[in-house]
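Trainee: Down below are the structures I want you to see.
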Structure 1
Amino acid sequence: MTRAYLGLGSNQGDRVALLNAALERLEASGRVRVTKRSSLYETAPVGLTEQPRFVNLAAEVETNLDPQDLLELVLAAERDLGRVRTKRWGPRTVDIDILLYDDLQIDTPVLTIPHPEMIRRRFVLEPLLEIAPDAALPDGRRLASFLSEVRDQDVQKVSGA
């Protein structure tokens, strides 16, 4: 089994219920087991700022899927939960990103691991470091070292999971 880290977010509908449903759908596949999940964090939108606030969390999963198949599974879960991609950084029922996949580095037109924006997003780093305080990029740089650069971003822990 491979360990991967996922970042999840929602800013439409019952945000918390949608995040829980997304994790349940991944586990229902029988190919992913959630081993840890962070607290919930309410965050300001990035990119397109005129939209509702997000609720985000991070999850550690074990999977027997390769990265491409894991991507297909998370995209199917997003679609099943009403995600329609109309506008980059726009509102969404649920968004699931593969942040890390063991120590693998992938850069294809459809999948980049580690997630290329995670080191610039406090709403990713805070929940990820909560469940994996020693997490590092494949090149050995610890993710905690990037947190000081994004402290000014609006992220508030709202509850335990």
Structure 2
Amino acid sequence: MSIVLTPAALTASAFAPYGDVVSADRDDIAAANANQGTAARRNHLTSLVNLRPHAALNVASFRCAAQTAWPRALALLEKHPHSTQLFVPMTARRYLVVVALGGDAPDLATARCFVARANQGVSYRPGVWHHPMIALDAATDFTAFVHEDGSPDDCVEHALADGALVVTAP
């Protein structure tokens, strides 16, 4: 049986069970004047959680090729059990964010797919299952922040049965 996900707009409230949306456009967080009144600052958009004090913050870049074949069957989901993982787009137009809750394995009944705009980053809570970023329209660069110690627990992958999770065209 396939679960078919139809991409929906990424909003802070819809994404809340999985993590946080990082954006200067968040209207649920008040802006304060900054930089002698030339900027609006929104504080505490997300928390960077490290559940292993010996793990170090890794700031990495990802260049994701644009995907154009739809519908798309997903082969795996991954999670970072001991750290948030924050993605900040650098060259995005739009991209898809696929998430699910669960313990040792993803609970596909909780799976959701969101279309993120160029000015929206995402921060996954520790242990949230997610698919690698799916760039739309053009190749997309991201900066990622995650705490790692070099062990297999940095990133846990779960293979999905063929056709178990399918994403429709955005």
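Trainee: Output the label of whichever structure in 1, 2 has the greatest value of relative contact order in percent (Cα under 8 Å, 6 or more apart). Walk me through the numbers before you get to the answer.
Mentor: Working: 1: 31; 2: 37.
By relative contact order in percent (Cα under 8 Å, 6 or more apart), the leading structure of 1, 2 is 2.
Trainee: From which structure (1, 2) was helix-only ellipticity at 222 nm (-39500 (n - 2.57) for each DSSP H run of 4 or more, over all residues; to 500) calculated, if the value obtained is -7500?
Mentor: Label of the originating structure: 1.
Trainee: With mean projected area of the Cα convex hull in nm² coming out at 8.7, pick the structure among 1, 2 it was computed from.
Mentor: On the way: 1: 8.7; 2: 10.5.
Working through the options, I get structure 1.
Trainee: If you rank structures 1, 2 by distance in nm of label points 7 Å out along Cα→Cβ at positions 81 and 153, which sits at the top with the largest value?
Mentor: Details: 1: 1.9; 2: 0.7.
Largest one: structure 1.
Trainee: Out of 1, 2, choose the structure whose coordinates give distance in nm of label points 7 Å out along Cα→Cβ at positions 1 and 17 equal to 1.7 when calculated. Let's see the in-between values first.
Mentor: Numbers: 1: 3.0; 2: 1.7.
Derived from 2, not from the others.
Just so you know, all these numbers are worked out from the coordinates, no wet-lab data involved. Values in this document were obtained by computation on a predicted structure and should not be read as measured data. Cβ atoms are built from the backbone, for glycine too; each structure is taken alone.
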